[in-house]
Structure P
Amino acid sequence: MYVLKFLQRQKELLNRFRIGQEVQLDESRINVHTFKFESKALNPIFAETDHELLPDQTISENERFDYQVFVPMGKSQSDAFILLLHGLNERNWDKYLIWAEYLALQTGKPVVLFPIAFHINRAPSFWCDPRSMKVVMEKRQHETGDHRSLSFVNAALSERLSEEPSRFYSSGRQTINDLTKLAAEIKAGEHPLFAPDTTGDIFAYSIGSFLSEILLMANPQNLFTHSRLFVFCGGSIFSHMFGESRCIMDKTAYDRLFHYYCHEWASILKRTLDSGKLLQDEILAAFNAMINPDTYRESRERFFQSCKHRISGISLLKDTVMPWAGVEACMGSKLAGQCFELVDFPYEYTHEFPFPVHGRISDVSLNHSFSKVFHKAAAFLA
């Protein structure tokens, strides 16, 4: 019988997992399969500037990459799957491996680990190399004077978003296009793991939940009409997110991103639409509805009310990046309370590290807290 020992299992999975490799996890009877994906890059639709870290369209890693699927042994073709979406500025799958394994084991469904555009293996390796990022850090420190929130971990994303805040929208849009393509291939019976007409549910963390809510709201090609969504540490409307973190982005980038979308976006969008470079569609409309609580409130809350039986989640009391107030601002207080549970863990944690593996927290506490979240998620998505 598989018994969860969080710290031990996390270390075992880290030692076993490699992007692009097939892995057999005998202890949990899970096979990890690898598949190749080709994404169609978006044409730039907003103002282009000089690029310090490569123009987006020249980054081949973002267009051709591998994704992994955790599959319970004994499954030939499945008629359901769970899509697992990660957070902003992730450079590896490390903390998500035990999440994927647990969900696959407890639901009996394959779990697809799909990277967001320009993240994990869809990004150049030098973006997470301390030596390579030293030049970018020194440049930003000289320009902004920010020595507190800047780190080699967030330097690449901070520079890219400061350079072109529109990348937040365009990379999310490219990811939604990719997920639509993947879901369409699966539904058409073109994927070796899945039977025709298979549809998927979603487990989304952090910015992955923002993307997922837009995906469900836009529902491209009607592929997500019945999809369920479980949110962990997410669900906030954009204006209430606080992305300043040494793990996510520095203060300069966060301030630029916030001002761009909360104060400049409407006029930029109008000019772009009027020029004919961009067409209004369901994805853009859904994105716009998720920026400010008072903008498109009626249509946004109507959407969440109509699919409240398909959305569930857990927010953490001490989460400052995706705070509970942001979930209430997004869905309305009453509905947020019906769909989400606000919990606290008996140890020090952060949004970025809800289950810290630094060794100062007992395995018992980690087991209990992890199980509380993922038992509820697995029950909802089973």
Structure Q
Amino acid sequence: MAHVYTPGLKVTERTLVQKERRLPLKGEVIAQKGQIVNGEEVVAHTSLPGNVTTINIAGLLGVPAEDVKMMMIKKTGDAVKKDEPIAHSKGFFGLFKSVVKSPIDGTIESVSDITGQMILRAAPKPVEVKAYIDGLVTDIFPDEGVMVQTEASLIQGIFGIGGETRGVIKVVVPDPNQELTAKDITEECKDKIVIGGSIVDVPALERAKAVGAKGVVVGGIEDSTLKKFLGYDIGVAITGHENCGVSVMVTEGFGKMRIAEHTFKLIKSLENKMASMNGATQIRAGVIRPELIVPFDLKDKSQVQASKKLEGGLVIGSVVRIIREPNFGMIGKVTALPVELQAIETESKVRILEVELEDGKKTILPRANVEIIED
């Protein structure tokens, strides 16, 4: 029987996590298949070509283009330093020479006697790809990267900003209803992933950034808070490239929304453990969720088991989050899955489900209005 696709959100104490770690262009893979790696360990590296700077030698020296090569102090292929002379005119009787200096450190790539211009390329930029998670290298992509696999606790969020980071988990609020404020964030939060409650404000984010926290995890956030913290409006379709100093993950949604009880309890049980976090979010094709990953001890390779995938979609007892109003953000368990199509307020006929919310109340809504929480 066909069923409506239901997106999944993972909040699980133990699952198999696999991460492709690829270079942006071909390079050298350092790690080997079967190797156990630390999240901070470089598994592949390469170099990006430096930026190109064009210098009009003929124009600066006031000579014809065909004479430029005779004026060059440096030749094609030579490395030069910033402000180092690279060409000069002969002047009159050796006097009144004009000198062209290099605007950057780089290498002379070409000198044209047709245009009179020189192309100077900056030094290559080294690029390293780290493992991100503690795990086992299970596959090698020649000249590109590796696959790292580990068993871990995994908490996915609804939205985030900032890229990959790592830090020890530190819970700074007593319960998931409490707001995260600047006073909750002390110097002890340096290099930590700070766990708050229902919402975070701008002063708290600024304080986290100032003390050197690696990440902040809360239930909800206001759009205005993001704008003030980043200094600009942010699109929610793709994030993760923000240079904001601290990664942020929201587990429930926008507004004041406490972290789900079972999510908070799981994170609390992981306190003082090293975690990998990524605020990157993508809601288009190829959905990417912000995440918090705490790997298990991988000293024994046999601990990494075969992947277990969620089968069958929605079933009675599935934990779901409501993603439409009313009851947006609330969590409950599926208590009924009627087969027959039923009419909704728009007069469309859809498949529905019955959900028992955390407060014991039951509600009926379209299946497309929920997402599964893989617990």
Structure R
Amino acid sequence: MDYIRPYADVLARRLAEPHRFIQVITGPRQVGKTTLVQQVIERSGWPARFASADEPALRGGDWIEQQWEAARAMPKVRRHCPVLVLDEVQKAPHWSETIKRLWDIDSREKRSMCVILLGSSPLLIQNGLSENLAGRFEVIHLPHWSYSEMRAAFGWGIEQYLYYGGYPGAAPLIPEPDRWKRYIKDSLIETTISRDVLLLSRVDKPALLRRLFELGCRYSGQVLSYTKMLGQLQDAGNTTTLAHYLELLTGAGMLTGLSKFAGQTVRSRGSSPKLQVFNTALLTAQSDWTMTEAQNDREFWGRLTESAVGAYLVNAAAEGCCQLFYWRENNQEVDFILRSGRRILAIEVKSGRSPATPPGMAAFSKAFSPARKLLVGGDGIAVEDFLSQPLNHWM
């Protein structure tokens, strides 16, 4: 596939600049981190060395140093210094300490080399960066593929995107739905949980984490208290454990829990979470619905539509452009609340016809005076139009 994500231009500009920073690219599995870097290097013709720590036996500091020395020895091409690309770097023990030491040596000795670190576990990457590499790096976060990108790369319509989500590697498999579901479950879900979450984080109850993920996908778009989750999961765990596991799944770009907007951060954090997948493929691949059956069931399709809008928003929030919440007071609710600085945007999602101003939106507006209110779907902005624009267009 020769589609090039917009983030490629950002990376190319940074690598061409005279001042040096370590370029860190994070994002979930199968969003194209390695492919993007390869495309940038191939287009530029710069000398580069690629190496991956994504192996069953974790590689350590000695391995990083070997790759670093090999890259140092590469000749410049058109005066551009060599580029060292370390993939899944968070899996190498003590990676950040080793890279700091080598980077500082090169800085003192005025050696020129560009370093790109790729990682599919943003939480672990961020820990290493903040502990040892402060002031030496810049981050590019790659989210799941948007509707516009899947349409441009594969010619998808909005119905396909709502059901099949935004995994480019799975796109060729949709003519065989059973095979597509197996790919999502085995190559993406299980691989992410077993190699990016369980292998690198302390999880005392792996089965509980897996069941929490399945439950979160089933209830995506719904508010569910941790106490109710424990009841559904039939486990003797506690709410603190569930909140921690949900945080790990959020860091892996799979499932998150939105906090309630209350105008006060403390109250927001103590609220029941609204469960939300980062990619609707995670929801549909674990359901019994075919695409045709899903479209014919208005309730399921409505929930899928809201989850697709929510996935668009949580991916944007993961890039740091806003904070994302939901709002509920008694029986009145607004699906999504965005906050950027002092600016508040309220979004209600409908798959069918609805009143021009839903009652929840009216109540929220009276309490918080949002700068903008949007109705997506129904008689409002078409879902396809909403998902086709970057979030700053609506902000």
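Every read-out reported here was derived from the displayed coordinates using simple, explicitly stated rules and does not represent laboratory data. What you see is a predicted model; the values in this text were computed from it and never measured. Cβ atoms are built from the backbone, for glycine too; each structure is taken alone.
Quick notes on this one:
- P(r) over Cα pairs in 20 Å bins from 0, in percent derived as 24, 41, 23, 11, 1 - corresponding label from P, Q, R: Q
- Source structure (of P, Q, R) for log10 I(q)/I(0) by the Debye sum over Cα atoms at q = 0.11, 0.20 Å⁻¹, for residues 32-103 alone, computed value -0.44, -1.05: P
- Answer label among P, Q, R for the case where distance in nm of label points 7 Å out along Cα→Cβ at positions 128 and 288, calculated from the coordinates, equals 3.6: P
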